[in-house]
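Q: Take a look at these structures.
Where a number appears in this text, it was derived from the coordinates with a stated rule and is not lab data. As the structure is a computational prediction, the values presented were derived from the model and not from experiment. Cβ atoms are built from the backbone, for glycine too; each structure is taken alone.
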Structure I
Amino acid sequence: MKYSTKGEEMEWQEYYVFNPDGSFLKSREQNGTVLEATGTFEMVEFDNDDADYLELTFTTGKELATSCFSYEGIEILRYISNRKLESMWKACDGSDLYYDLVID
């Protein structure tokens with residue numbers, strides 16, 4: 001499944017591709033340059049929350065990890081629905097990003 005975020009005022013455009021084997025690709029275009037990252041993901045739950053989350057562990061391109069744990073190459077996305085994800089980066093003063101499912 002492919003999820004992307006778009007916004008006229010954003011400095012970059014990016015998307016994720018999640019594969020059935022538990023791998024992902026993250027691609028970011030900024031100023032005409034495309035950067036990519038890969039890794040694995042899994043669904044996780046936190047004790048104090050009923051929501052589901054995707055925990056992404058970056059194998060390559062760790063600089064694209066946008067979360068409170070980016071220094072570890074980990075990114076957390078809140079699973080809102082099968083059509084929308086939310087970045088948890090805002091919890092540590094990052095951008096408030098939402099990703100919508102894209103069907104090619």
Structure II
Amino acid sequence: MTRIVEIHVPLTNGRDLSAGSYAFPWIDKIDEFLINLEDEGQVEVYDESEEYGDTYVFFLTGAADPVLLFAASRVASLDGVPAGAFAMLTDENASEIGLGRRIELPLR
């Protein structure tokens with residue numbers, strides 16, 4: 001069974017946006033950060049990130065739970081990422097997004 005950590009980030013506009021700018025620049029920032037972690041062999045990006053309700057969800061796998069949760073915590077701590085992010089510790093057999101154990105981010 002493949003373990004997955006879903007990183008749920010509230011769909012909140014970025015701070016100090018000028019008129020006409022992209023409202024969620026942190027999405028690209030997180031995608032880039034996770035691709036770098038994957039390139040370094042620390043984690044694997046499980047699936048494409050996607051909007052889910054009032055959050056945007058990123059998916060990680062390919063490492064032990066503590067490593068995946070540490071990566072999720074680092075995501076929540078990136079500059080510009082809205083407060084209120086949380087992780088869901090789940091697996092590939094979950095019937096939908098958002099099932100599993102909820103963990104508040106960043107880890108303390």
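Q: Using relative contact order in percent (Cα under 8 Å, 6 or more apart) as the calculated read-out, with 21 as its value, let me know the right label among I, II.
A: Matching structure: I.
Q: From I, II, which structure was distance in nm of label points 7 Å out along Cα→Cβ at positions 54 and 78 = 1.6 calculated on?
A: I
Q: I would also like to ask the following. Which structure, out of I, II, was helix-only ellipticity at 222 nm (-39500 (n - 2.57) for each DSSP H run of 4 or more, over all residues; to 500) calculated from, if the result is -8000?
A: Attributed to the structure labelled II.
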